[in-house]
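Every number in this text was worked out from the coordinates using simple rules, so none of it is lab data. Fair warning: this is a prediction, and the values are worked out from it, not measured in the lab. Cβ atoms are built from the backbone, for glycine too; each structure is taken alone.
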Structure I
Amino acid sequence: MRALIFDFDGTILDTETPEFLAWEKIYHQHDQILPRELWLSAIGVAPEEATFNPYTHLELLVGTPLDRERLRQRRRKIFYTALDTEPIRPGVADWLAQAGQQGLAIGLASSSPSVWVESHLERLGLRGHFSAIYTSDHVARAKPHPELYLKTAAHFGLAPSECIAIEDSYNGVTAAKAAGCYCIATPNPMTAAMDLSAADRVVGSLAELSLESVLY
């Protein structure tokens, strides 16, 4: 193996649990329940490609149009208050350091927009580890389509089979395996119930295994 390709949301930083909890609170404020299974269907997919839209769904439940800008501001306040204290997921920093020591190429493939990914990597002090970052801004189709992984591997001049993909969701694992990558799934509290059996390995976090144990 000659490269690591990380997903971002839920894999490097658990943005998915705070996002769900923020929306769950908004739903409760309207005396409604946010179905977890609907939320899970949109994880790992670019927002414009997701079949589930919480604004539209909540309006259907309450039976009337809502002030979406006011909802957006309320959700952002709840979400960012929680996200600001969210740590990097266990083992990620160690794997990034070990990959650098091993001379591996390190890339990132995310269905989120570049501004989202880049800003958080800078804030977390991780941006310098990645020599290639591909997001929904760079592809015609985001995950579960394999294009993000194919482009990242091609950037390094490698076959996808020479790359280890680190993912947390069903859509992410599907994309990585469709591209031909070796895939390690590290589910978070939101994605732990997903079927991740297509991954080559499933662990609670990267802290449970060393990079060397996968390479050799």
Structure II
Amino acid sequence: MNNKQKSKIIQKILNKTYPQVPIPLNYKNTFTLLISVLLSAQCTDLNVNNVTKKIYPKYNKPKHFVKLGRKKIERLIRKIGIFRVKAKSIFYLSKTLVEKYNSKVPNTYEKLEQLPGVGHKTASVVMSQGFGFPAFPVDTHIHRLAQRWGLTNGKSVVQTEKDLKAVFPKKNWNKLHLQIIWYGREYCKARECFGLACKICRSCCPNRKRKFIAKKA
């Protein structure tokens, strides 16, 4: 079975399982989406949502976070991992948006990835969910699943993104990456499936007999 054939099986299962797929992070606008994605690094979406639900009703524009300053931002997000590093990024990111972009979040990869604390994965999520641009954000979880399903060699998240884009139709990328996230959380869990138990693993790799250990990104 080649990767194109696997991709059709995967899409069929995911579309049946998640005909409508929710966005995991809560946000009010493109700027707060950017902040939430930045906060989600090494942190669960649930924890991010629990923290931001107390922040966004009052602070939801770049100027708000510039006025707050780093120390106050730290106090607001202290329940999130590496909060000091993230507070620094949020402050300088907000400052850059105010000074350079008239408080608007830019809608190109190049400009997004020049913002403090913003890498390719964060930029991809904003381009996808914030602007509706076809993108395939690949985090460590999607990287793991793509290996389990035999779609990539696990060399790097960059390679995984290229491999996934090559086999899935561009028009489906935005929905598909969310479907994969939810499927990984509910059916193909890191410490449960091991490439043997879930429907996609059984369908794509029917001859697999041993636990599959994915390479880390």
| query | Once mean count of other Cβ atoms within 10 Å over residues 36-43 is calculated for every structure in I, II, which label goes with the largest value? | reply | II
| message | Quick check: 21.5 is what I get for mean count of other Cβ atoms within 10 Å over residues 124-131, calculated from one of I, II. Which structure matches? | response | II
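A value of -12500 was computed for helix-only ellipticity at 222 nm (-39500 (n - 2.57) for each DSSP H run of 4 or more, over all residues; to 500); which of I, II is the source structure?
Values: I: -12500; II: -16000.
Answer by label: I.
Which structure, out of I, II, was distance in nm of label points 7 Å out along Cα→Cβ at positions 116 and 188 calculated from, if the result is 3.8? Each step should come with its number before you reach the end.
On the way: I: 1.1; II: 3.8.
Structure II accounts for this read-out.
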| remark: Working back from 16.0 (mean count of other Cβ atoms within 10 Å over residues 4-11, computed), options I, II, answer is structure II
| field | Top of I, II by Cα Rg over 2.2 N^0.38 Å, largest first | value | II
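If you work out mean count of other Cβ atoms within 10 Å over residues 68-75 for I, II, which one comes out largest?
By mean count of other Cβ atoms within 10 Å over residues 68-75, the leading structure of I, II is II.
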| task | Consider the structures I, II: one of them gives 4.8 for distance in nm of label points 7 Å out along Cα→Cβ at positions 12 and 100 as calculated from the coordinates. Say which. | result | II
| note | When relative contact order in percent (Cα under 8 Å, 6 or more apart) is calculated for structures I, II, the one with the largest value is I
